[in-house]
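Some structures to go through are shown next.
Here, each number is a calculation from the coordinates, and none is a lab measurement. This one's a predicted model, so the numbers in the text were calculated from it and none came from an experiment. Cβ atoms are built from the backbone, for glycine too; each structure is taken alone.
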Structure I
Amino acid sequence: MTAMPNTHREPELSTVWLRVFLEVAGHGSFTVAAKSLGWTQSAVSRQIAALEGALGGGPLFDRLPRGVRLTEAGRVLVPHAEAVVEALHGAGRELSALRQVAGGRLRFGAFPTADAALVPHALAAFRARHPRVHLSREEGLTARLLDRLTAGHLDLAVVSTTGGSPLESYELHHLLDESLYVAVPAGHPLAAGTDPVRLGQLADADWISGSSRPEGTLLDAALRQGFRPRVAHVVGEWTAKQGYVAAGLGVTLVPALAAESVRPDIALLPVLDEDAPARAVYAATARGRSATPATEAFIGALREAAARIPD
């Protein structure tokens, strides 16, 4: 025996019908509900008739000489209609909060040096203005942050041009062009001067770097100036690099983003490198993906913080 197809379809209910239904149920009157809604009584009657038709044609109200009274079907419908209308009200409140940056979330990442001054200043300003936005932060190198952004795990990433990661496929919001300093011990012969130095003047020095190879790091600047630096110590953290410099174990490059937190027993000398642009720092978002108002507000806070970074 061939099974008959199931042709039963759930009724498609208009939320307007449900709102009108709840108004009538609450007031016990078509006339009072119409006044509350700013409609005519006939318009309210048509909405209730349409709802009754969608639900199978049975009456939802008994029409009385004065007003109306819910039928059993109407009493069954009330809590369901209330749940639908409240859910829509809740969605409206959340969407309004997103538009006003008074709620929602923001997931962002930043490369380590940006956490020295740029991100903390931006984060403090953003929190003061939008305390109800839930923030989550990740730290990582530019390549990893871009992967996380592409996969949809981040809404925004603070990235730089160091390392040569391809940035063309992202929406880039320029924050700053970052100058470089070379950190030397306070007693170093060059520490007494104030003029910019060429890295070639330190070609014979021991260098402290986050990688044993200069390619794709800040030490690319040394390669451009015609020498391959001798990396004597591989150290990842900026605070640790400064400790090595202060102990006289070598020199290191410090970007402007980290210069604010430099310790007093080392000296920072501006690097002269006319042949190369300064390192660019961007707030990156995924191309083709709508930025939330919270993301746009955070980009604004980052730009304000970037303006405080020394050129």
Structure II
Amino acid sequence: MRGRRPVWAAVLGVVVVAASAACSGDEPLTTPDGSTISTTVTRVAEVNIVSADRDFSKTCLAPTPADDAATDPTRIVVTDPALLDALCALGIGDKVTAVTAAPGSVPAYLGPRLSSVPAIGTAPDAAAVSQADADLVLLTPETAASSKPFGSVRSATIPAGDWQEQFQAVADAVGRSEAGRQRLAEFTTEAAKTGRRMDASHTQVSLVRFGEDSETIAGMDTFAGQVLGEIGVQRPGPQRVPDSFAVNSANFREAEGDLIYVSFEGEKGQEHGEEVLLSDEWLGLGASMWKRVLAVDDAVWYDSSGLAAAWLVLNDVKGSLDGNS
């Protein structure tokens, strides 16, 4: 196994301080006055990163109209950060005044507007509730307790379901049922068009996630697997199963594909992934020899689940299905 390269980023696609390839040490690049120069990392372990320069400020879609302007909520509190994706996709993230969750729990891919929404904890105090001044609280069965401090404020429970069902449920709850159906139809149409245009049905794509000390083949029921299915991308025979499964020495070649998308579960996942990607066993895979391995953002492809994230995955595929590492 080859030596490990320095780990520069815990999450792909963000702007980070990079080591200079022209220097023997790991000191960051600086200007004459000592200020750090930030650059975008575009490769990891000799593999290109898909959408490395993505601008998350453009994730959310254009605002949608309310079914009835008279009942349109103006200040929304969300008790589960996962519900924010739907509001982002409906273009009404600016209506969110608070999230009853721990600080830092809003996914970065939703962009700076939603990332800056106050996270007031799962048991907000009276001052935080007053500041949020909600006229609608969105909750799930699991996070219902976080809505109690808001008393008689109108609330809506979003039931469990797949990502499309949950998106439509949020759209219904915020009075945008028709807009929700249109947004889903637009995505479905564009995904199918992309698949036809790129001849996706004749490409077998492998999905491999690296954890701290593990490699996992993502099943078809994962978020990424579902979006690839919408596009019409094929999966290698062993990967045409609903559930994800671990890779070991006995089934290692089941990671093979015409193209392999890899991702890393945090910094430790990236460290382990770099070791594997530079190992003789991995370099012996056909996709690796043909430079058909690409790295994608694990947080978007797997940890998320919603229409805004689905558009990001679709755009990643548009820009990379025919690409090389």
Structure III
Amino acid sequence: MSAILNITDLRKSYADGFEALKGVNLEIKKGEIVALLGPNGAGKTTLISTVCGITTATSGDVQVGGHCIQREYRAARSMIGLVPQEINLEPFEKVINTVRFSRGLFGRPKDDAIIERILRQLSLWDKRNNQIRELSGGMKRRVLIAKALSHEPQLLFLDEPTAGVDVELRKDMWEVVAGLKASGVTIVLTTHYIEEAEAIADRVGVIARGEMLLIEDKDALMARMGQKQLDVQLSQPLDSIPEALAGYDLVLGEDKHTLTYSYDTRAERTGITKLLQDVSKSGLVLRDVVTRQSSLEDIFVDLVHADDGEDAA
């Protein structure tokens, strides 16, 4: 599968010396969904703004569909759709006119069939003659996506697309994104919601302090870096972990009934069998044993904290 976006050693510095982007490298293939995760100030929005031509890079190269965003700005920008964080729409304009206007801004000829297809795809067709002010927050976000799709881009950026949206609408938006992918649109989204990346992304990138810490297939990342936890639930509470079990690095839960053991699924031996034998030898009575997989959030937190540690060093 060919790449639609290539970013090479992208840097952005400001007059006061602050480096918002520090040599970012990223390649995105056609038809995939990539989620960019990072804390506030990590550089996510700066990266998107630079690719979209809103911010000028200090150095580095960005190509969209083989077009350099600096030397071939119009060709590159015509391939990009951008949905910003802020809902900034004309409140008294009709939905359909708002979307038509955005298409015209890119010099595309009038085509009501395309506008209808986009509005239907986003469940906005029945609202086409409503004024923007009459819509809910979730519907307004759909209008932003419709505007971004109006000129038929191949690469769509969603900057915090579900910020401020309740859980039900957020899941509804995930379905919209899945539908866009099915129609052939490549999607890059930034998000603070770990479950959002876990639910819809093909690959996950983690940014911190202007650097791309990693970009990897989501499932492979979780398999490579994720750990499993074994919760050993006891019939009787403990005041402390028995000396005979000290070598397992167990954590005693707040309920005093649960011992948690972390292990690497890739290891030749997990140590579970011996642990359970030693638990029994210690005179403890098992009530239940439960395993849990580390979430993407656990991995994200570990990566960002590790980066903070390296900076401190």
Comparing FRET efficiency 1/(1 + (r/R0)^6) of positions 57 and 153 (r between Cβ atoms, R0 = 30 Å, to 0.05) across structures I, II, III, the largest value goes to III
If you rank structures I, II, III by FRET efficiency 1/(1 + (r/R0)^6) of positions 129 and 273 (r between Cβ atoms, R0 = 41 Å, to 0.05), the highest one is I
If percent of Cα pairs over 27 Å apart is calculated from each of I, II, III, which structure is the one that comes out at 49? II
